[in-house]
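Following this line, the structures themselves.
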Structure I
Amino acid sequence: MNALKGKRAVYYTLGCKLNFAETSAIQKKMEAAGVETAKNGESADICIVNTCSVTEVADSKSRQAISRLHRKHPNALMVVTGCYAQLKPDQVAALEGVDMVVGKEELRNHGITELLKANTTMVRESVNPKTRTFVPACARGERTRFFLKVQDGCDYFCTYCTIPFARGRSRNGSIASLVKQAEEAAQQGGKEIVLTGVNIGDFGKTTGERFIDLLQALDKVEGIQRYRISSIEPNLLTEEVIRFCSQSRAFMPHFHIPLQSGSDEVLRLMHRRYDTKFFAQKIEEVRKYIPDAFIGVDVIVGMRGETDELFAEALNFMEALPVSQYHVFSYSERPGTKALQIPGIVSPTQKHERSQQVLKLSDEKLHTHYNIYKGQTRPVLLEHSKNADLMHGFTDNYIRVEVESEELKGKGLDNTIVQVRLGEWNEKGDALIGEIE
C-alpha cells in the first residue's frame, strides 16, 4: 500500500537556480508517488524546504521559512534539505517543527519518496568533498522555462565560499543524458531551458567531455527555442563558447559572469583565478561577438581586507565596464573558510554603504541597457503574470517586457514567442511596455 498516496505537500526553495531545479525534480517524484501539491489555502501533510547557505542571511532566511511553514502547517511532516541542511544538520534538526534533515547522499541513495515512507528522523554529516556522484534534475519552473542541471560541485575553494563543502567536487552528467532530458522537456511543451550548475564551465570533469560540445549538442534539440547559461566563471568562458553562442540557433545573447571584486588585491585575497585586466578583456570579447548581449555580473562587497581605497578602486573599475547589471552580495563570515584568517574586518555599516553604491551603479547600467532598445522589435517569450491584465516575458537579450493582456485574450499566447515592439518604462520602472507587432 502506498502510504504517500493522497497526501498533500508544499515546497519552498531558497537560493540559486540549481536549487529550484532540484526542488522541481523532487516535486515531480513526489507527484509520481501520488502526492498532490497543496494549493493556496490548503493544509499540507508534508513540507519540503530546500535551503541555501551561501551567506549568514541565507541561513537566517532558511530558518525563517521553516518556522513560517511550521506555523502555517503545524501537523505537517517537515523535511529540510539543501546546503544549510548539508553544512549544519544538527543546527537544522534542532529547529522547532523539523522532522527530517536529508542530505544529498540520502536523496541519491534512497530517493525522497522512500525516505518519507520510512518516516525516520535523519541527520547526516557534511558531504564527502571527494564525491563524484551526479544526481540529474530537469524540471519545469513555475511558468514557462525548464531548469536543466548539467553540473554540480566545485573544485575552486575560493576563500569566502562554503559551496565545495556543501556540494562536493565538480561533476556532471553526460552529454547524451542531458540531451535526452532536453528532448523530454521539449515534448512537455518547453520552449526555454536554463542550464544550471555550481560551476557550469567546468563541465566534463567526470565524463571527459567539453562544455562547448554540450552546447552544440543541445542547440540541435528540436522544439527548444531558447537556452540561457545561468552563470559561468570568466576564466571558463572561452572565446570558442562566446563565438558559438553568437552564431547558434537557440543560445540567447545573455551571459551571467561573476566578477566578485573590481580590485586585484581583493581578488587575490579571494583566491579568484583571474585579475581585472582579464575580466575586462572577457567583457570586450563578449561585446565584440554579441554587441547586444545582456551581461549580468556578481559582486561581493565588504570582503575581509577590502579597505576604503580598495573598494574605491573596485567601484571605478565597475563603472567603466560595459555590462548590463550588477548583482550585489555583502560578504558574510562562513565557518571553516580561509577568509576568516584574513585581517581587516569591514563593519556592517560599511558593507551596507558599499552595497548601496553598487546597487545605484547597477540601476544606472540596467536603465542604459533597456533604453538602448526602446523602439526596437525583439522576440519575447510570453507568460501570464499575477496581474490578470498583463502578460510579461523577456526578450532574447533579457529585457523584461509587459504587454496588456486585453488585446491577447483568446489568442493562447502563453509560452509563445512573439515579436514585440519595445516602448516606454512601466510605472514601477522594472519593465518596458511592449506592443505585439
Structure II
Amino acid sequence: MIDTTIFQNKTAVYYTLGCKLNFSETSTIGKILNEAGVRTARKGEKADICVINTCSVTETADKKCRQAIHRMIKNHPGAFVVVTGCYAQLKPENITQIEGVDLVLGAEQKKDILQFLGDLQKTGGEAHTSSLKDIRSFAPSCSRGDRTRFFLKVQDGCDYYCSYCTIPFARGRSRNGDIASLVKQVEEAVSEGGKEVVLTGVNIGDFGKTTGESFYELIQALDQVEGIERYRISSIEPNLLTDEIIEFVSQSQRFMPHFHIPLQSGSDEVLQLMKRRYDTALFASKIKKIKEVMPHAFIGVDVIVGTRGETNELFEEAYNFIAGLDVTQLHVFSYSERPGTQALKIDHVVNPKEKHERSQQLLNLSDEKIQAFYRQHIGKTMKVLLEKSKVGTSMHGFTDNYIKVEVDNHPEMDNTITNVTLGDFNEDKTALIGCF
C-alpha cells in the first residue's frame, strides 16, 4: 500500500513531446497524481514535481527532449524531476546524467509512477526500465485534451520494425485493451461532457493482437455509445485500412470522414528499403476508395524525405506520385539517423541541404492541396465543434471533415456543435472565417 500523505498539497507541472498517444498518457499520469493529492501547478507557480513525457522519433526529437528537461529544471528549482516516454526507454543513461533529474521511468513503469516517487527527496538520477521482451502490459488511458476532445488509447506497441524506426524498441510488442473496457471508458467520457473522441495508439489497425478482436469490431462497438457525437481515427497503416472499415465510416453518423494514413514515400523502391508492408498501387487504391464513398473526406498523409537510398530520381518519382493523389494535407518529416536501425546499412546518404529542399517542395505542395480543399467548401453551411478560447480572441473549431473554422468569440458556445456558414480564408490562410 502506497502512503499518499507525502503527496498532499504538492504541486506538479507536466510537459509532453511527440504524438497524441503521449499526450493521452501524460494526462493519465496527471490523473494518477491528482487522485493521490497532487494538484496541477498554476501558471507561474513553482512546482514540487515535474513530469516530462518524451519522444524519440527523430534526432531532433531527442534534442528537444533534452532542452525541455533542462528548461523544466531551471524553471522549477528544487522540484523532483521525472522523465518518461520513448526517449527515456531508449536512452535512460543519457537522461540520468542530466543534473537535476531524479527519476527515469521506462514504458512498463510509467503507469506505476506512484510506486517510484518515494518521499520525493532529490538523491540523484535513478532509472527504472524494462528490456524489450518485458514490455507487455497495456495501460488504459482516456484523457481529455486541453480543448474539447478526449483521446482514447486503444493499442500500444508495434510489430512492424520498419528499417528507419525505433518505436518498437521504445514501446514493445503490439498489445491492446479489450473492446468492453474501451466502451466503458468512452461512456465515462460522455459523463464528463465529451463530444469527440480520437482513437490513438502506435499501430491502431493492428488492434486485437492480445484479445482476439479486431479494429473493425472495435469501431462497430464504439459507434453504439450514446452521447458521443464524433470519433476520429488517428494514423492507420494503409495495409490495415480495409474497405470494410472505409465503408463503415462512410455510413456512420459518429465516425468522421477524416483519415490520417502514413505513406512515408511515393517510390516503391524506397518503400522496400523502408520495409513498409504495401506499395504505391495499394496506397492509391485506398485513397480512391475513400473518395468514391466520401468525396468530402479529409485525408492527411505522412511523408519522410531524405531517407537513405532516396536518390534524386526516386524523390522525383515520389513527388509526382504524391502530387497526383487526391489527398488534403502532407505531414512532412526529414529522415533522421536512429542508432540500431537497419536503415544505417543502406548506401546513399542524402545531405542536409538536399533534405531541406525536398521537405520544402512537399510542404509547398501540401499548402496547395489543403487550400484547394478548403476552397471547395466556401459558402457551405457545416456543423462545427467549437473550442474554448481566450477572451478577446476568435474561437476556433472543426467541421466533421476537419476544416478549421474561425468565428467570433461566444464563450457560452464552447464544446457545442453549431451550424456555421463558411466564408473566405483568414489572414494567414490557416482557417476559414465562419458566421452563424
Structure III
Amino acid sequence: MNSQSGKETILVVDDTPGTLEVLQRNLTAEGYITYTASGAAEALKLLEGTPLDLVITDLKMPKISGIDLVRHIRENYKNTEVMMITGYATVENAVEAVKSGAEEYLPKPFTDGEILAAVRRVFEKLKQRRESSTKPAQGPVGAHGLIGESQVMQKVFSAIQKASLTSATVLITGESGSGKELVARAIHYNSARAPAPFVPVNCGGIPEGLLESELFGYVKGAFTGAYESRAGFFQTADGGTIFLDEIGETSLAMQVKLMRVLQEKEVYMVGDSRPRKVDVRVIAATNKNLPGLIKSRVFREELYYRINVITIEVPPLRNRGGDILLLVEHFAEKFAGELGRAVPRFSEKALEALKSYSWQGNVRELENVIQRIIVMNDEQVVEVPDLPAFARFSAIRTTGVNRTLAEVEADHIRNVLSGVGGNKTRAAKILGIDRKTLRKKMQQGNLD
C-alpha cells in the first residue's frame, strides 16, 4: 500500500462528473482513500506527486485516451495497478485495454457490487505480485565471444569461421557499438595466429600527426623528443593480427602507406630509410560507407579493394530480434557479479520494452543501460518503470504531434546521450554529426 495510513489509495479518472461523484462516494465508504481527476492530463499531474495503488480510468476521454493513460502508468509506475471502465464496451476495446496493461475491464453501466468486487480482485493481484519472487533466469549461450542466436548472427558466425581458416584481409562493416572488434577478435583467436598478439588500433582516436609513428614506429632522432627507437603497432603485431578500427578516418596520405604495407608486407619506421618485413594479418573496420567516401575522393579505391577481400557485415542490434533478451541476461549477470549481488530478473513487460526500443547505440548502448539499471536498482525484479525514460512509453510524448522539428530533434539527441552515458563523442557518431555540431544543437535545445 502506498498510503502511510495503511489504506489503499485509488484515483478515479473520468470526464463525467456524475461518475466521479458516485465512484468516490462508494469507494470512500469501503475505506479506500480516493482521489478524482476529470481527465488524463490532471491524472498525470496527480501521479507525479501522489503515491497510488490503483487507477480506475474511463476509456474515451479528450486529448489523452484511457488506453494511453494505462500504458503510461504501466511503464512508469510499477507499484500502481490499473482498471478500465467504459460506456463503449467492445471486444476490441477490451483486448486493447488488457494488452496495454489493465488488470480489469468493466463495461458501463455496472452495479456498486461489481465495481467493488473488481477493485478487490485488483488489490489481491497487486498483493500477490508484490509478494512474489522468481528465480533469476539462466544466462545466455555465447559463441566466439559474441552472443546471439538470430539468423543474421548465425551468418556472422559462419563468416567468422571461414575467415579464420585463411590469412586474407578482412573488412568488417557495421554501425557504431555493434561489436565489430569482437568479430575481429573472434577471427584472430579462432585462427592459426591465435598464439600471437592481437593489436587493436583506433585510427580515429589518434591525431593524424602521430598516426604514422604509432603504426610503424620510429628510430632514435627521427624527430624532437625521439630519444630512442620505438616499435610501432605493426611490429608489435608481428605473427599475429592488427585491427584497424575506423579506417575511414585515415587521411589519403596514410592510406597510401597502408597500401604499401599490404602489398609489400613491410613497413618504414619514421626516420629510417630501410624497410622492415612484418608478417601481420590486417583486419579493418568502419561504420562509414566507404564506396561513398571513394566517390567523395576522401578514400582511395585501391585501398578499399585491398582490404575488402573478405567482408563481414555486423547487423545492428534492432535487427537481431531475440538476441536483445540474451544480451540483457548476459550483461545483468556480468554487472551483478561485479557488484556481488544476486542477478535480478527482468519482467516480461520490461523485456518487451527493451526489445521494442530502437538501439541506435547498439550493443554498447544496451550494455550501458543494463549496467546503470543493475547499479541503481536494488530489487530482485526489474520492471518497466526501472528502465530509462527513453525506453518507456509516455502518454505525454505521444500527444506531441504538434511539436516543432527542433523539439523532436532535441528529444532524439537527449535519448542518444542518455543511452551512451553522456559520451558526446559516441553520441555524435551515432547521430552522424561532429562534436562541434552536437554542442551547438545541445545549446539550442537547452540540453547541457
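Computed from the coordinates by the stated procedures, all read-outs in this text should not be read as laboratory data. Note that the structure is predicted; figures quoted are calculated from it, not measured. Cβ atoms are built from the backbone, for glycine too; each structure is taken alone.
If distance in nm of label points 7 Å out along Cα→Cβ at positions 302 and 414 is computed to be 4.1, which of I, II, III is the source? Answer for the origin of the read-out: I.
Kindly point out which one of I, II, III the value 2.9 was derived from, the read-out being distance in nm of label points 7 Å out along Cα→Cβ at positions 86 and 214. Traced to structure II.
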